[in-house]
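Take a look at these structures.
None of the figures in this text is laboratory data; all of them are computed from the coordinates on show. Note that the structure is a prediction, hence the values are computed from the model and not measured. Cβ atoms are built from the backbone, for glycine too; each structure is taken alone.
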Structure P
Amino acid sequence: MSYYIGLLSGTSVDGIDAAIVSIQAGQIELVLTHQQAFSSQLRTDLQHIISSQSLTLQKLSEVDSLLAFEFSQAADILIQNSTLEKKDIKAIGSHGQTIFHQPKGNHANTLQIGSAHKIAANLGISVVSQFRNLDMAYGGQGAPLAPIIHQELFAQQDFNSAIINLGGIANISLVGKDYPQPIGFDTGPANCLLDEWISIHQQKDYDEKGQWAAQGQMQKELLAQMLADDYFQQSAPKSTGREYFNYRWYENFKEQFKTCSAVDIQATLAHLVAASIAQAIYQQDHQIDEVIVMGGGAKNTFVKRLIEEYSQIKTKTSTEMGRDGDWIEAMLFAYLAYKRVNNEKISLQSITGSSTALYVGDVVRVG
């Protein structure tokens, strides 16, 4: 039995997910998990960096180092809570925190921080990181990576599934009968705009179960204008992030916002999540037989219901499929670490658009 750890901090910037994963003979199983909130200073710094898209080199260095320390701390606690020792962990897959992602243009690039070298030195375990950079160097979007694990966990031979990860950004994976290679891309915003709007107007971190959004009235004209954004018109492969879908995005609709109540805007943003996902499903060449949702947004029962209404496809959670959706991304980075340290290439061409199969991730080896 081989054991790997997956570490990540997602677009919601709320903390660290750490998971031990066992991988043997094609079987990928979740062993143990640990969730750790960021220290208040680190969370404040990260949110400021992502929203302002500006920082000094000194601040970059400090946050990179502090993030690595808190990642190391989370992994150490995870191991201590298990029956394993550090020597039993073959490698850690650490995604880090994305602070910049620009998949288009002459200088397409992406930046994830949280020093892998410091994590490796702190724990004495090899670390695989920088999973997106080589893909982008070969013409890929660098995202999403989730379809790799969705294919392993959910693909069925006799029907097609759309796997929707509802993090800060929503991404879709198409797997199954007609998809020998998974297709995946970011459909647009999920929790990021909903969380930001309720934070501004109700000083809450998130809209629990979508209860506030459910009290509002969707504004048809506003929704149509939101869906007319260039991102939703682009064909795949495509990817996006909070550097695009954030409070500055609201400036595009400031005149319409003047005539809408805050709760109606929250309702419209919830409809935007569902409608953009359904649009992505309708654009596929093959019939999609089921929709499986996961991630923090899967707990938003209002959005989940809207996805089913817009797509007209039975929608279930990954938990109903026997896989805890809160931990699938952590499993992804453990699995990517497994593939990299075993020198197995991964084809991302049907997902990100890169030109060839690649060794995904950089390895910092210790011992």
Structure Q
Amino acid sequence: MPTGSKDPEILLSWLLDSMGLVRRKSESGTLDEAQGAIHRLMMGALLSEPLAGWDAKSLGEASGLSQTGVHHQLVKLRESGLVSAQTDGRWHVHVLRGGSISAAVEILSAEAKAILGLRMSELGQFVTESDERMSIPVEGEPPEFRIMIAEPGASSESADSLDSLVNDLGLSGDRARADDKLARNVFEELANGTSAITILALSEKMGETRSRIGRAVDRMRSVGIVERVPMMDRIAQDVYLGVMRQHDARGADWLMTRGGLGRLEEGVSKKLINGAKKSSLSIEKVQSILEPVSLDAQRVLLNTLGGRMPYGFRVAGRDGEEISERVMRNADRTLRRLRTVAGRLDEALSN
């Protein structure tokens, strides 16, 4: 949030950007980049006289935009819920809903929460309940919250209710093809699973590239319906492979020094070294040997052996209701911030 700022330009830019109405050229885009056509339309007309009844021509004169440009921005503003259109004779005139930016954001917040609650209730019906899937605690901070909220549209012969939900929540991306079922298939796989699964495993299962699978999963994480967790059952496997590979390539001395085995208790390191020398190690034996070793120490060992902590992905709850509650909390926090900044913007404009 633009903490402490009273500059209307900054406050408006933050609002438009946070609502997804500004397409930045890059993530590090500057304020000047954000102050594009829609910013000029709002600042030059709708914020100055919210209920004046602006038609396309007068909006173009006030903002300096072409008729096409005005139309394009008005579509976004109406779809977002900030602006409404009324018929005045043969003309469509536009007003800022509620007569102020804070009122408009208040109205759209109420609508967004109601619509999202309904859509998440629908989505939850496709999630298989499982306590086992939540046995491993999640790690790290979730990515930036990003979600699309849309009412159910007209039904289509080529898309069922789940297809519509996946698209309306933005899980298929901004420019997904109508026949692209990847996001739906990934969601179904995760929603019906009882344990986390890696990007590689999903890629092999669906015959898709890891990059496409990764982008679909990232969008689901941004919405809050999927989370990343460490694959605890894979540590022993990766440590086994690392010990055997490094022993054959560099020997026991390297394993004890740079390989990290010297940091473990002597009994643990000896068992691993002797097993590698005799080629008697197995994944099950490594798992048994590492039982007294803390999880953090196992991670360090995996890193020093040249591996990385394996991570998988799962839906973010034991059932649809838990996932819905999580998404609704994220949305409510974001909407509160929008309302706060909108109130500040009204105060700044009145001064």
Structure R
Amino acid sequence: MSISVLIPSDVIARTENPRTEEQEPAPYARVPASAESVNNRVVYGDLPEDVEVYDTDGDFFFVTVSAPEQSVLSWLIGSAEPVFDPLTEEGKNGRRTPVQNREIALQQMRTATQEAQFVALTAAGYKPTIEFGSVVVQDTLCRKTAEDGFTCDEEFPSSAVLQPADTILEVDGDPIRTIEDLSAALDGAEPGDIVEMTIDRAVEGTMTVSVELSSDPTDPDRTIVGFVPFDTRTVDLPFDVSIDTAAVGGPSAGASFTLALIDELTEGDLTGGRDIAVTGSIRLDGSIGPIGGLAQKVSAVHQHGVQVFLIPAEQFELTDPDPENLDDGVCRWECLNDAGDGEVVLIPVATLDEALAVLESLGGDPIAL
């Protein structure tokens, strides 16, 4: 075995940290991962007699990237590839630990599936309802940011005891099930007050911490804890349907989940018989949000032989992939009919309605209700 297979890449690899603008060791790299059928992951329970699941001729694919550790050998091989994106420790994990990032990514995926179910079933003519779920810390807030715009000069006191991915279970003995419960528990509290919070933390389990409350910098009369909560809304569905996300994390599969569910729960075939890759988060109003790692996802789509790739319109405005900077051919919507074998056609969509219109123009059927 070559020694370079075992030596970590950061012995030689360097890349710029955008925050410090300094060259730093790059032990990781963002690379293409996979393009997988969503339809194969949709699971139905016992369905009412008036609900039918339809077979589809084409599949919707969700796309993933990964950021594994690199060895010297993999770095030397990969660094020549345009879609090989080196990452510093901060570039991969930010201010969080790997465990916190993993928990957050899984929570993002859980939320994405809930939002996809709500939007899809609403579009298919059903009437799901949605309500807030548990209170999970997405990130702690910075009270005062340094002049560089990145570094936090002063954090809120709560950041000393609360961490990203913590779930708040109780405040002063009162159960906390939703963000409304947390607001009610803090009603009448003043900045500087200390409350006892019972939290659940990944790996470490349940614990009680003393949290000092603060005033909102934008509204001094408002008392806050000092964190951004996750959107943990849950959907009450009229029948049992779920999406097996396995160990996949992040919100970027939301739009693909939504389209796959609509396709299976309505007559006709949205895909027109072809496989369609989709990336982008889905919001409750049907808008499609941006994602990361677009170049890597284009490469993954190409490797799996899928030609059409719907991407967020916001992403297309921010990122204009140049075919000369990718191993894979890339073209815009206008070149669909002239695309050659192996070319991936990027089609920007801003909303679910736009995505459905594009699919219809590609030969798919409109939603039949």
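Can you tell which of P, Q, R yields -6500 when helix-only ellipticity at 222 nm (-39500 (n - 2.57) for each DSSP H run of 4 or more, over all residues; to 500) is derived from it?
This figure was derived from R.
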message: One of P, Q, R was used to compute distance in nm of label points 7 Å out along Cα→Cβ at positions 96 and 128, and the result was 2.3. Which label is that?
response: R
message: Say we calculate distance in nm of label points 7 Å out along Cα→Cβ at positions 184 and 240 for every structure; which of P, Q, R gives the highest result?
response: Q
Label whose coordinates, when Cα extents along the principal axes in Å is calculated, return 62, 51, 42 (choices P, Q, R): P
- request: Rank structures P, Q, R by mean count of other Cβ atoms within 10 Å over residues 40-47 and report only the one at the top, that is, the highest.
  value: Q
